[in-house]
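Input: structures, listed below.
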Structure 1
Amino acid sequence: MTALIRGIQAVSLWSGRIAALLLLPLVFAMVYEVVSRYVFDAPTQWAFEVSYMMMGTIFLFGLSYALRNNAHVNVDFIHAHLPRRLVGMIDCIAFVAMTGLLVWLTMTLADGVIRTYRTGEGSGLSAWNPLVWPFRLIYALGFGLFALQMGGKVLEALLVILGRPLPPLSGDITVDEKAGAA
């Protein structure tokens, strides 16, 4: 089970790295738009849509990475005052519920991808009017990766319940470690 969890964590790590790399083209596109608009008085037709699609992609691909590193909002005062196995049980129930919800959401989003691909739907937000199915595909992939990492968290909680908690990730600094260093 540990190998499966570590495999899921590796996928989430790469998802986060891809999200981080996408910041560079987003910054380039925004700088290009600002220079084009204010220096040459020639705004682009695509900057708005590229910016929200790129930022959305960064956000969606960062979801699983944030969960992997325990960077999402957490009610720590509850966890701090309960026995570890009870915390594992609470986490397991919450993660199972969230995994089910995320799987359903991913499947619904995948249906939307297929529908928009078949109809050739455009965004309708600018003169550029790009097809929306690629961005809808990113929605489905992002939430699918989030569901996968949530499933990994279910397995981690099960290990805590069984009294065999997963050792911390080596080489990665988690939010908990950053807070302790401050």
Structure 2
Amino acid sequence: MQAKFTLALVYGSAREGRLCDTVVDWLLTQLPQMLAADIVIVIVDPADLIAESRIVRAEAENRIARDLARADAFLIVTPEYNHGYTAALKELIDSFYRPWWGKPVAFVSYGGISGGLRAIEQLRQVFAELGAATIRETLSFTHAVERFDENGNIRDPERTMRQLERLAKQLSWWAVTLKAGRETVVLEEMA
């Protein structure tokens, strides 16, 4: 029997015309068959929090809070801006800090020469403080604009797919293991 878990795929950018859409769309075509589990994927997008109406923003906040709370694991897809992660992602993490606790977080990053690795290193520290477990494997797209063709397909699929498969296997293991742990042992948060 395959294990089941809910994966929240979290956008790290809220900019218009963002490359994050291309990366996420590609991931959604690849991940389901790679994850060693029966999964439900929910999308969490900080762009949903950009609303002129307080009512619309409140509805988005409630939906995001529900999706983050029900997630058993997180996959953050983030660009690197100015050697760090984005303001939109920071606001999202800081606004919803409890749901991350006791759950695994994986990263897919993109950017210029570093491929977003500096953003990931900062995020590892943040998620450690929030009680999440960041997994070792990452997928980083250096010179990201050049890595995808005009149809959103990856230009070097063999290398990229191997790395994504390693990430997916680790994330699946951590998601299933920590979910079982949360269901069997109540561990009070350390504050």
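Every number in this text was worked out from the coordinates using simple rules, so none of it is lab data. These figures come from a predicted structure and were not determined experimentally. Cβ atoms are built from the backbone, for glycine too; each structure is taken alone.
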- Message: If mean projected area of the Cα convex hull in nm² is calculated from each of 1, 2, which structure is the one that comes out at 11.4?
- Response: 2
- Note on the structure: Value 2.1, calculated as distance in nm of label points 7 Å out along Cα→Cβ at positions 32 and 104 from one of 1, 2, is from structure 2
- At a computed -14500 (helix-only ellipticity at 222 nm (-39500 (n - 2.57) for each DSSP H run of 4 or more, over all residues; to 500)), which of 1, 2: 2
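Match the computed value 14.1 of mean count of other Cβ atoms within 10 Å over residues 112-119 to one of the structures 1, 2, and report its label. Don't jump to the answer; show the numbers that get you there.
Details: 1: 14.1; 2: 18.4.
This figure was derived from 1.
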- Upon calculation of distance in nm of label points 7 Å out along Cα→Cβ at positions 8 and 40 from the atomic coordinates, which of the structures 1, 2 produces 1.4? 2
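Of structures 1, 2, which gives 18.3, 59 when Rg and Dmax of the Cα atoms in Å, for residues 64-167 alone is computed from the coordinates? Kindly include the intermediate steps, with their values, before the conclusion.
Working: 1: 18.3, 59; 2: 14.2, 39.
Computing Rg and Dmax of the Cα atoms in Å, for residues 64-167 alone on every structure in 1, 2 gives 18.3, 59 only for 1.
Have a look at 1, 2 and say which one yields 0.90 for FRET efficiency 1/(1 + (r/R0)^6) of positions 56 and 96 (r between Cβ atoms, R0 = 25 Å, to 0.05), as calculated.
Numbers: 1: 0.35; 2: 0.90.
Considering all the candidates, the number was obtained from 2.
24 is what came out when relative contact order in percent (Cα under 8 Å, 6 or more apart) was calculated for one structure; which of 1, 2 is it? Could you put the intermediate results ahead of the total?
Details: 1: 31; 2: 24.
It was calculated from structure 2.
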- Query: One of 1, 2 was used to compute mean count of other Cβ atoms within 10 Å over residues 72-79, and the answer was 24.9. Which one was it?
  - Reply: 2
